[in-house]
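*Asks:* Each in structure tokens, the structures are laid out below.
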Structure P
Amino acid sequence: MSRIGKKPVGLPAGVSASMSGQTIEVKGPKGTRSFKATDDVTITVEDGSVSVTPRGKSKRALQQWGMSRTMIANLVTGVTDGFKKELEIHGVGYRANVQGNTLKLNLGLSHDVDYVAPEGVTVTSPKQTEIIVEGIDDQLVGQVAANIRAWRKPEPYKGKGIRYKGEFIFRKEGKKK
């Protein structure tokens, strides 16, 4: 039994949910998001909450039960608060700045890296060593942050590179003379 799937997803004030077939659409102050569930679960919208129940006792139905509930909870969180990933840049001469929807990264390469943010994601750089990625789609925000981080992953000797805020980088000791 899914402990996560049993809990109904509450809809805060200003958020509405509607069903059409297996697709649930959630509207809120930040926008509209939708999710198409598999036929293994039943989704019901009733008086301020959304509940998910499995159809049958098959392994796949029980797997989809908790996952579908979490996806719906992410839709509600996205349209109310949004999602945010913060990145830090460490290294001499490494910096970032935003021009329009293009993030310009100077990462010690022979050229600057220009990363164009996809639609639905906002990339800002309050300082030259900080990058903030925001949006209403959790998966897209995480993917954009991972794509930016992939240009210079933090290395274990000096810790140079792009890392998530608060990420621990295991440091190695260098060669001895």
Structure Q
Amino acid sequence: MEITQQCVVALTWKLKDTLGELLDELDEPVEFLVGGDDLLKPIEAALQGHEPGAQLQLHIEPEEAFGDYDEEFVFLEPRAIFPKELEEGMTFDGSALPKGNSGTLPANLLYTVTEIYPEHVVLDGNHPLAGIALRLELKVEAVREATEDEIGRGTAGTGFFKVQPMAPGNDTLH
């Protein structure tokens, strides 16, 4: 089956930055809805017309991926409002930040704790891959028709680098 809009593709990949540092790797196929919210638009465009077994190498600039890094999304918040077991790398949904925050943080962002000081915590609302050009080596493992439910939800269940709030030690980006 050829890849078209609103089909599901199973992909494996290696994602690197422009210096060749491995950022993410999918060894086992993961399914994504083409034409939904699962993949970046440049990836969807490159996949069109390909079939299982196809191997693609893509270069994606920051503005086509997760945007440029924006210093305005970095905030200092009081350390006292956060749990004692706070660790760098923990994330907080902007709509559920601890009470007592400055009130200046946009609620629609996901914040990562990047530094912890005795009196303050640095929260970064940028996507972890913001400002980074990406090199993606991907392989199409399978293609199938999307179900009505997947089309209705706009996802096969796995989004491309949609960072979710995580527990300490879980650094999965996909």
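Since every read-out is calculated from the coordinates, none of them should be taken as a lab result. All values reported here derive from a predicted model rather than from experimental measurement. Cβ atoms are built from the backbone, for glycine too; each structure is taken alone.
*Asks:* Where is FRET efficiency 1/(1 + (r/R0)^6) of positions 56 and 152 (r between Cβ atoms, R0 = 41 Å, to 0.05) largest, in which of P, Q?
*Replies:* Q
*Asks:* Turning to a different aspect of this structure: The value 35 for relative contact order in percent (Cα under 8 Å, 6 or more apart) was derived from one model only; which of P, Q is it?
*Replies:* Q
*Asks:* Still on this model: For which of the structures P, Q does the calculation of helix-only ellipticity at 222 nm (-39500 (n - 2.57) for each DSSP H run of 4 or more, over all residues; to 500) return -2000?
*Replies:* Q
*Asks:* The value 65, 41, 24 for Cα extents along the principal axes in Å was derived from one model only; which of P, Q is it?
*Replies:* Only one of P, Q returns 65, 41, 24 for Cα extents along the principal axes in Å, namely P.
*Asks:* When distance in nm of label points 7 Å out along Cα→Cβ at positions 24 and 96 is computed for each of P, Q, which one produces 3.2?
*Replies:* P
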